[in-house]
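Structures for review follow.
What follows is calculated from the coordinates using simple rules that are stated; it is not laboratory data. If you're wondering where the values come from, they're calculated on a predicted model, not measured in any experiment. Cβ atoms are built from the backbone, for glycine too; each structure is taken alone.
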Structure 1
Amino acid sequence: MTWRELYERARAHGDSATGYYNDNIRVDTPDGPVIVRIPIRGADMMDLRPWREDRVLAAISPHVRHAPRVLHVSADPPFQVHEFIAGDVLNDVAPRGVAVPAHVLDDVVRLFAQLAGVPRLPDVPESWPADGDTTAFARRLSALTQRVYDTYSAQYSDLFTALAIPADPLAPVDDLWRGLTARPFTCVHADVHRRNMIVGGGTTTFLDWELALWGDPVYDLAVHLHKMGYLPDEQQALIDRWAPVLAPEHTAGWRRDLPAYLTHERIKSAIVDAVRYSQLFARNGPYPYPEQQLIRTMAAKLNAARRHWGRPDLIDDRTVEAALRAR
């Protein structure tokens, strides 16, 4: 079977694990299963994506033990073939509210330590923040979030009003970015969460490297904590393991800066997922979770951001559901 035939079989398969930027289709071959990753045409760009995933995976392969191998890359038509990782998606084994398997915390910390040993990623854009300029890096993150808000604020004005998303949602982080501690940049995955982790045989493999960046390692920790929704004792255990494993220069000032990044991630999630979830309801799926779970999740995201917007009152599920279904 040629790579093109593999691609055509994946397109005809119709059963994929859909992300926001790629469809992931398992295709069985005589040599075993593989994953065909096909970009979603017209996907809304709501994350920084300056590096091609295959370039990232090639750069990290000598240093990161548990990441998929790229078997083939095609530019026309665009697709990648990755090795198939046997095991269970962590979210299926331990969704939010359920403790993760005991080895997962150690595996995550080991991943972050391995990423700190990856040399500078290839083809760093000329406009990319200088190594160690964490303030410029953080402002690059929030500038994209602001651009997402500006792009959709008119089209989704009724939604933003119904969900009480303010007209200046990024105002709380502007002051927080001032005075961030300078730290050497590392490769950061920037998307380590339960649906991007495969567990099996007492190990964890980390998928979906399309959002990887060259940046602040404290940011990687913040994104992970935000997206994982650990139980409180798990989160503290992870932080307690993370800090001693990385070099002191990579963790300097983390106690002040971690909350700053978490503030941004909560605000970003409220904005980005309000749009994404509304789009899901407008086209009636496909839903990554049951509809009521999506509604509860969206309410939780909004309530996490609202305290940074000076709104201590909570938004309820019914209000969120009405807003998401109104379009």
Structure 2
Amino acid sequence: DALHQCRARPWGLNNCNHREDAGVVCSDSQLEITAKVRLVDGPHRCAGRLEVFQNNRWGTVCGNGWDMNDAIVVCRQLGCGIALSAPVQAHFGQGSDPIWMNRVSCIGTESSISECLSSSWGIQLCTHMDDAGVECSVLSEDTSTLRLVNGPHRCSGRVEVFHNQQWGTVCDDGWDMYDAMVVCRQLGCGEALSATTQASFGRGVDPIWLDRVACTGRENALTQCRARPWGVNGCTHQEDAGVVCSDKNITSEAAQIRLVNGPSRCAGRVEVLHGGQWGTVCDDGWNIQAATVVCRQLNCGGAESAPSGA
């Protein structure tokens, strides 16, 4: 699954020069489509004014009829996680290039905005005051290093971070709503409702990795916030921090499933919530098609395997 898992000489040991640098060409059938859409003038690459590439020139999209179904397609196309909002009226500033698309009407399942119904390209019935935007949650490498456990769903629970190949907790010294806001944003879990303290979701048993976390609330990942050095703290697990997020972007069905005991929130034993209690799934007939549904439901990308036998 990763290059560093392959056999090789120890790091840095070689008798090569840069004339021997290796490269790769992948088929990536989605690359050409994805490269024709971007979000600009936003706080990060997954939020901003929507622009599309046509006739060798970037242009904007009119906000007439622009809605969450359209934003869902853009977020999927850019690999940006969950659509949080579909702002209009130049929320991210006015563009200055052509207005390429108008009256876009996606159903939400398309893989590219070019597959959605719209008026003919380049017919301008708008001004740049109507430029459409998109705000998506950010799915990055950091997403797999953060999780919420022992809560009723994946968007509520004790905060745990992955460091040095081991999960650990966060001390509640200074833990507040700004910190919770970052956690909820990083996990694509909507708005922060509370920043819990005193091990309200149970005590962890692993290392206490972070202490004195001090986020401004604008960071995209908890690791971007100020904190004491990894593992340095004077805490006990009685002080484990937690978070409750609004979970407004997860469907009721998605909130009933989780992956546990794996290396990240997107790998592990499948558990479903029924009758107020979590339970497992038997592997009889379990296959990659079933895994594909689970990965889609949890916004975890493509399914890589469907292991059985516990």
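Have a look at 1, 2 and say which one yields 3.4 for distance in nm of label points 7 Å out along Cα→Cβ at positions 37 and 285, as calculated. So the calculation was done on 2. Taking mean count of other Cβ atoms within 10 Å over residues 173-180 as the criterion, the largest value within structures 1, 2 is that of 2. Out of 1, 2, which one gives -3000 for helix-only ellipticity at 222 nm (-39500 (n - 2.57) for each DSSP H run of 4 or more, over all residues; to 500) as computed from the coordinates? The read-out was computed on structure 2.
Each of structures 1, 2 was scored by mean count of other Cβ atoms within 10 Å over residues 85-92; the highest score is held by 2. When mean count of other Cβ atoms within 10 Å over residues 205-212 is compared over structures 1, 2, which one is greatest? With respect to mean count of other Cβ atoms within 10 Å over residues 205-212, the highest-scoring structure among 1, 2 is 1.
Calculated for structures 1, 2, Kirkwood radius over Cα pairs in Å is largest in 2. Largest in relative contact order in percent (Cα under 8 Å, 6 or more apart) among the labelled structures 1, 2 is structure 1.
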